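Some structures are shown below for you to check.
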Structure I
Amino acid sequence: MVSHRISLLPALLLMALWTGPVHAGLEEAAAAYYRGDYAVALEGILPAAKEGDLEAQAILGLMYDRGQGVARDDAQAVFWYRKAATQGHAGAQNALGLKYTNGEGVAKDDAKAVTLFRKAAEQEYAVAQYSLGYVYEHGRGVAKDEAQAVLWYRKGAQQENVQAIVALGYMYAVGRGVAKDYAQAVFWYRKGVELGDTSAMVALGSMYEDGLGVAKDEEKAIDLYFRAAELGDLFAQDILEYEFGY
């Protein structure tokens, strides 16, 4: 059975921080940002952020986080995320929580990260619901509680957050925080596959390979591994090479 391969890394949680309506005057900046014209986007976002627009502050934090139109700067990312998070922006709260988790631009502080994840998760922000589930699963900044992990993964999964979907499938597959149920694991992994997630493809392939929750079917397993491998999943590529000789 494939192990739970999701980690709480920013690279796996690149989220759309522009969660609210685009305010008047920011439409051009928003369009420029999404087409990758970051210099033009910055011209509209920076003044709006300085004037206190929380959406602009969150996106400016992301631009510093990724080095989009500006030099990458964790401290500046934290500065702008914090401004938006203080105003209640769920995406910025989650992003700031990640900075605390990883000690980027701020001293590492898992307890502060949990507080921020919870604030965002309670606003029904699906990415943060996954984040909160993760810290409960692994006991980072909070007492380990796999039942709470399942609860928050489920909330995120119900909003089609693919990390939460795959994590929930894994919890069912191994019986952590919930009774082991291979059929439910397959159900959630299949949803992840439908969303194009390679971890879900590998996990579902593993279920078919071992006949867990589904009839054993090596051909379907290999097909799923190939789908993941073609999308660049290194684990799937290794399975095909070392296990099946492809």
Structure II
Amino acid sequence: MSLPASTAPAAVPVEQAAGPAGAVRARSGVRCWALVPCAGVGERAGTALPKQYAMLQGQPLVRHTLRALRGLPQLGGTLIVLSPRDAHFEALVPADEFDPRWLVRLGGATRAASVAAGLTALRERGAEDRDWVLVHDAARCLLRPQWIQRLIDAVADDDVGGLLALPLADTVKREDGAARVQATVPRERLWLAQTPQMFRLGLLQQALAQAGTAVTDEAGAIEALGHRPRLVPGEWENLKVTWPADFALAERLLATR
């Protein structure tokens, strides 16, 4: 059910947003929304709670993530997609740091399912086909507003959309299934995908519907339609907190800010 017009937060047209990085220029009336899938259980993290609620610098990991998104005035809203069984978010994130109308318990068994459900919820809140959606991992808690701005500036007039990513620096080995090297993979033109990933709502919905739930990121679904998303250089700090050692690294990096 759509929210009543009197209660739905007004979206900010992209071309009206200004700041130190300059106004974002896009086609008239096109808006930006953020979508944060936050329904994972974090099995690899080794934490008692889902990893998005692990404490870093005395705050749950997801709170750091959402703070960066709040630093972007051109976002019309940030939709947070939780698991239907989530009992932690409201207890750990202060009420004045999120809008309960933009908190939905529609998370699925996979990231793709959670994002697809979130896109439908965005439509119910007034988002349209040509609006931009920036999908960001809750576990990338070191995100900075200026990195998001870099992506928006690079992609706002792109026909397809794009994502933050890092050119691969390390030598890559493919193993044979028995922990022995089968081959060395040339690293030229290889990039590590990050988030946010920024695509039009209508195109992304179509891509996820056709790709199914096996895709691990939005760009992969867009690629399956035959499109070529733009790669926008990211930062190594924008790591996805996944393994136990990642928490200690993220804690140290947050302490320097």
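All of the numbers you see were taken from the coordinates with simple rules; none came from a lab. Here the structure is a predicted model, which means the values were calculated and not measured. Cβ atoms are built from the backbone, for glycine too; each structure is taken alone.
Which structure, out of I, II, was relative contact order in percent (Cα under 8 Å, 6 or more apart) calculated from, if the result is 23? Attributed to the structure labelled II.
semi-axes √(5λ) of the Cα gyration tensor in Å computed as 36, 21, 15: which structure among I, II? Label of the originating structure: I.
Figure out for me which of the structures I, II the number -19500 belongs to, where helix-only ellipticity at 222 nm (-39500 (n - 2.57) for each DSSP H run of 4 or more, over all residues; to 500) was derived from the coordinates. Derived from the structure labelled I.
Here mean count of other Cβ atoms within 10 Å over residues 69-76 was derived from just one of the structures I, II, and that gives 14.2; the source is I.
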